[in-house]
1. Thinking only about FRET efficiency 1/(1 + (r/R0)^6) of positions 98 and 130 (r between Cβ atoms, R0 = 25 Å, to 0.05), which of P, Q has the largest value?
2. Kindly point out which one of P, Q the value -7000 was derived from, the read-out being helix-only ellipticity at 222 nm (-39500 (n - 2.57) for each DSSP H run of 4 or more, over all residues; to 500).
3. Supply the structure label, taken from P, Q, corresponding to FRET efficiency 1/(1 + (r/R0)^6) of positions 74 and 122 (r between Cβ atoms, R0 = 35 Å, to 0.05) with the calculated value 0.95.
Structure P
Amino acid sequence: MNLTSRAFADGTDIPRKYSCDGGDVSPPLAWAGVPADAQALVLIVDDPDARGFVHWVAFDIPPTPAELPEGASTSDSSLHEGTNTFGKHGYGGPCPPSGTHHYRFRLFAVRAPLGLSGAPTAEKVLAATEGQVIADTTLTGLYHR
């Protein structure tokens, strides 16, 4: 399974548009190679350089179509999203206090939709995936100020 973005390649800079310094818009994402028995996907975006600060939690994403378009966090009312570490629902772009930080876009294929209600935290979503993950992949982008 793999995860890509038209906005940036793995290990390269995330454009300003997708950060708190720009439009704070969620970037376009696409995936391939999802196992046939996966019923849903989970996306967690975090910053390991900031002790795992969570920027986006999305879950029960249908495996097809195999993409989230740019701005999906604000434009797709059917997208199940959780609460990020900013304390907000949906996407919060890179916003490091200084220096270069790494942003991990982690995608998990799970056996069944999680069926969580409300806007759970990443911890609650990850706990619900216990024993359900079939495959996973990571796309890492960099952002610096």
Structure Q
Amino acid sequence: MVELNHHFQTGRTTDYNWAAILDLDRIVPCVEGGKVLERSSDEKAKAEIKVKMGAMSMTFRGTVEVTEADAAARTAVIAVRSKDTGGSGYANADVRFTLDDGGGAINTKATINGKAASMGEGVVQSVLDALIQDFTTKLNKI
């Protein structure tokens, strides 16, 4: 398992940020290579992400679901469960958002196996780190 912590600033109100992180149609495309394929409810969607790890490109498909949302505390957890479409591997993550005025924090706990994991923990961590940093930059613009 890889665990990463990031802080982000959007310069927007906590209410705005709260609405943004709970809107899967807005946040899934903030992940490089991510897109919503089908919505099953306000809290759950089928999604896809195309990831480049070193010389390999992989496509993961699965679900993205808001599993916890505490409006009073302004915390939410989004669970990602996906499988590598070109192999038997998977990438799962629980992403916890804790918002404050103007931004917040993201704690990501990810478990990856298959071809992606064979690249080594350092590569996996650096790719995830870059994806999350890019995500926070794009989150600033939605």
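Readers should treat all values here as calculations from the given coordinates under stated rules, not as data from a laboratory. Being a predicted model, the structure only gives us computed values, none of them experimental. Cβ atoms are built from the backbone, for glycine too; each structure is taken alone.
1. Numbers: P: 0.10; Q: 0.70.
Ranking P, Q on FRET efficiency 1/(1 + (r/R0)^6) of positions 98 and 130 (r between Cβ atoms, R0 = 25 Å, to 0.05), first place is Q.
2. It was calculated from structure Q.
3. P
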